[in-house]
Each structure stands twice: as C-alpha cells, then as structure tokens.
1. Here Cα extents along the principal axes in Å has been calculated and equals 53, 29, 24, so which of I, II was it run on?
2. Of structures I, II, which gives -35500 when helix-only ellipticity at 222 nm (-39500 (n - 2.57) for each DSSP H run of 4 or more, over all residues; to 500) is computed from the coordinates?
3. For Rg/Rh (Cα atoms, Kirkwood Rh), for residues 50-97 alone, which of the structures I, II scores highest?
4. Given a value of 18.6 for mean count of other Cβ atoms within 10 Å over residues 74-81, calculated from one of I, II, which structure does it belong to?
5. Thinking only about mean count of other Cβ atoms within 10 Å over residues 42-49, which of I, II has the largest value?
6. To which of I, II does the computed value 0.95 (FRET efficiency 1/(1 + (r/R0)^6) of positions 26 and 82 (r between Cβ atoms, R0 = 25 Å, to 0.05)) belong?
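Computed from the coordinates by the stated procedures, all read-outs in this text should not be read as laboratory data. Given the structure is predicted, the values throughout are model-derived calculations rather than measurements. Cβ atoms are built from the backbone, for glycine too; each structure is taken alone.
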Structure I
Amino acid sequence: MSNNTSNTVFALLTGAAIGAAFGVLYAPQSGEETRSQLKEEANKAKDKIGKEYEDLSGQVTEYASSAKSKFEERINKLFSKANDQADDILANMESELEDLRKKNSNLVKELEKLKS
C-alpha cells in the first residue's frame, strides 16, 4: 500500500513539475502572469497532495484499528482457551489427589488392622 501511494505522489509531483516547465516555456503571457499561474498551480498540487495524505492517513488509521481489534480478539480467545485447559488440568489433578487420599486412608486402616 505504501509503495503504491509513494508512486502516486511521485507521479503527481513529476506531472506538476513537467506541466509547470512547459507552462513557463510556452507561456504567451508576461513573467508576472506566468509566476502567478505557476503559484496557483503549485497551490492546487499542494492541496491535492494534502487531501491524498489525509485520505491515506485515514485509511492507515482504519487499517491499524481493525488489525488491533482482530489481534486483541485472537489474544482473548487464546487466553480463554488456555484458562479453560488449565481449569480442566486442575480439576483432574484434584480428582486424582482425592483418589490418592482415599487410597492412603485405606492403606493406613489396613496397616492398623495388621498391627492389631
């Protein structure tokens, strides 16, 4: 996108410069009139470049905002999925820990029976 825009701006400036040069070379009016006309054309080119810059700036801002939003959405989904997986792992570990406690309790009871 940047390369295309820079090519457009370069083409615009080149066209303005060539047009100004031909205008000066083949101008049927006086030097003062020619300078005035060149100044007017330069102002038009400046205004056009300014408008294109504003348009491009708006597009870049919109694209960046969209990309940021998509990135944040993906990150949130990733964290949510990781959190769900961590919850599942913890639940499984708690269940296994409870099973181990029951087995330990049973072993202690059997040991006490054997001692008596």
Structure II
Amino acid sequence: MIAPIFPVCAASAEVNALIGGDRLRLYPFGMQDDVIVYPYAVWQNITGEPENYLGQRPDADAFTLQVDIYAGTPDEAIAVAEALRNAIEPHAHITRWSGQTRDDETKRYRYSFDVDWIVLR
C-alpha cells in the first residue's frame, strides 16, 4: 500500500549528502510539518491500484507518486531532484518532470516530478 521511496532514497549517499543529516528530509503525505530546513522533499500517492486478477489475489500494487523538492536556490532544487532521480530510477520509472516554481511568499524554489512504481507484495 506504500511505495518504498523512503528506504530507497535513505540508502543513497548522494541523497543523504543533500537532504540528510540527523534525519532524512523526505516527508510523506506531501507535507513537511517539522522545523523547516532547506532543501527538503515531500512525496505523496497520486494514484494507486492493485494488480487484480480473476482467479487470485493481487500480487503487486501500482502507484503514481508526486515528489516535490523545496530549496533556497534553483541549483539546489535541481541537485536534489537529480539525486532523488538517481536513487529512484533503479527501482521505478520517472514519468513526468513537472512544475518549477518560486513561491511568492517564501521566495523558495520548487521542483516537481512524478514516479510510477510497481511494488510486489
């Protein structure tokens, strides 16, 4: 019911160098509710469905995740996106490079992408 994005990214030295430390700054449910330290990333399920069969229970679940990176500079956001991409691609498919925005209030940068992940049960 959950794609293993956190353990996959936590195992990456490249990811940890950019958003690691005492605690990996990769937050589920699309929300960061800790003390904000930039850069960080959030992820959430956009869609998910079991691989249903007529004669047996599903043996896999398919997910589409949205990953958003927030950073102080565009270069920092892109570096984190690249590190996450490098960690994720051996396990899942990146299907869309999405929004690149700057928040009017915080003046922080956001880079977003989507991942399709099939998880065997």
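1. Among I, II, the structure yielding 53, 29, 24 for Cα extents along the principal axes in Å is II.
2. The correct label is I.
3. I
4. The structure behind it is II.
5. Top value of mean count of other Cβ atoms within 10 Å over residues 42-49, among I, II, belongs to structure II.
6. Of the options listed, only II reproduces it.
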